[in-house]
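Okay, got some structures for you below.
Read-outs: derived from the displayed coordinates by stated rules, not from any lab. Please read all numbers here as calculations on a predicted model, not as lab measurements. Cβ atoms are built from the backbone, for glycine too; each structure is taken alone.
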Structure P
Amino acid sequence: MDAGMSQRQDGIDARAFYDGLGVDYDLMVSWEGRLEREKAFLGRICSDVGARSVLDAACGTGMHAAWFAHQGLRAAGADVSPVMIERARENARAAQVDVDFRVAGFGELARAFPSRFDVTTCLGNSLPHLLDDASLSAALRDFAAVTEPGGALVIQTRNYDGLLKKRTRFMPVSSRVNGQEETLFLRITDYRDQGELIDFTVVTLKKRSGAWSQSARTTPLRALRRQTMESALQAAGFTQVRVFGGYDSSPLDETASADLIITARRNEYSRTSPSMATPNLPPASPRSRFPR
């Protein structure tokens, strides 16, 4: 996933971090299981607004955007990493769906796409790459600029209220075996002494031809709390902000929930600057599964 307006406070910035992961990203994520868990929630959001178009910001390797396209939606995806976007295009071709993928980070979406979308998503703990209030505010205003008035926004991050309390360091080990080849991913969070900045490290272990090799990449993140997100969304022109603790629509437990999932509506009466004003999308294919 990605972040425009890249910042670096120790470690490497988001673009370099995800460029370095490259094709390994799809080995790290179990996409079949993940999409199965998330599709009912995402489908309901699309249905609620009669969506015909979706933009996945920080799309990574494009698997969510490809799923949206498979549902008959006009789908687009953006990421700051050219390596991720190239992989996303390959995945879309393999899935035989048409997705408009473009290299664009947070704060660059309205310039990259000439049309607004009924739904904008930002999943996979991407927003924490924005390390200060100004960058977060600019990214959310950019989301508002590319979302149709009355359209929906979906954001998913880790539940940092709980993580900061418990100081949880390790995520479950992710592994992939392909014949005689094996790849393991260790994901580690290190907490700094003060403030909300943390360091996120992915250690990749590969067994090839019987020998193991390893690499490690670290990038700074901001532990975005629920209250910070709610306030920033309202300031950016979003209303009807709702908070969940998982894709099963369970309430957020700030101590126990693994995820923070936020949905919101773009204010129908908010104004965007002339430079951000964009025409509506043409009608979507009639095969869309989410008609008004």
Structure Q
Amino acid sequence: MKTIKTQLPVLLMLLVCITACNQKQRYTQQSPEIDTYKKVIKAYENQDWENFATHYADTAMVFNNTTNDKGQTLTQFIENNKQDAAMFSSWSYADKGSEYEMVVTDKGETWVNFWGLWQGKGKANGQTYDIPAHMTVQFVDGKIVREKGYWDISGIITDSYNVEVIDNLYKAFASGEIPKVLEMMDPKVVWNEAEGNAYADGNPYIGPEAVLNGVFARIGAEHEYFKAEDVKLNNMFDNKVLATLRYDAKYKNGGAYNVQVAHLWTLENGKVTAFQQYVDTKSVNDALK
């Protein structure tokens, strides 16, 4: 009897150990699935879409920043990534701070969670973006069958949209579509020509009609040609876009000028609310004499 009492705790511990060993680990930070997702991240950073696709099941569905009824197929997901890549000169996840974990749910589903800091540099505006991101992916037989991602892209959308608006404005101006240019302005736009510029006599011009009559109409009446060239757009903070460019122009009196210029645009809800011109007014005014 004494021997049985002595051996009983040992037998119970052995039983617990055997039971635990037969159960799949519910949480870990080291697993083949985690290693696979690290390869997915690396392929994404390198834009190696062929390698990227090998880690997903053919029937995988992706739900990044969307609801369950608006998922993407693997083909759509990769195509969307390619379109996004065209907007950036570089992108990657920060080396430090990335976290991976694997969990097995009560239903026996295997999921890998990833937290990282996405960093990208926009092609159009040179702006650098730091965006915290969280992805959770379900694995079946070593392949990703379902992915959900969550991150805030509002800053990118706003910045890209503002630059696009101003880019379209310059294109409309270059093609002589002045009504289209005016449509891009807020009804209460505040427009200021550079101090010393002859057209600054009406500063500030309030509203598109004032800009049309006080600036655009006078430019057209006094110039043989007036071109905005070498336009480069730079996204700024507070919904501002800085344009650097050159004026290549000639007055009807024969005086020509080619000068460096900067335009500072302020936008709200896709409309220009303010404009400030900076230009070499001496060269401009000398050409008028």
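Structure notes:
- Test item: Cα extents along the principal axes in Å calculated as 57, 45, 35, pick one of P, Q: P
- Structure responsible for 22.4, with mean count of other Cβ atoms within 10 Å over residues 126-133 calculated and labels P, Q on offer: P
- Per distance in nm of label points 7 Å out along Cα→Cβ at positions 38 and 238, the highest-valued of structures P, Q: Q
- Among candidates P, Q, the computation of relative contact order in percent (Cα under 8 Å, 6 or more apart) that gave 22 used structure P.
- When mean count of other Cβ atoms within 10 Å over residues 78-85 is computed for each of P, Q, the largest belongs to: P
- When FRET efficiency 1/(1 + (r/R0)^6) of positions 86 and 166 (r between Cβ atoms, R0 = 41 Å, to 0.05) is calculated for each of structures P, Q, structure Q gives the greatest result.
- Origin of the value 2.6, where distance in nm of label points 7 Å out along Cα→Cβ at positions 70 and 102 was derived from one of P, Q: P
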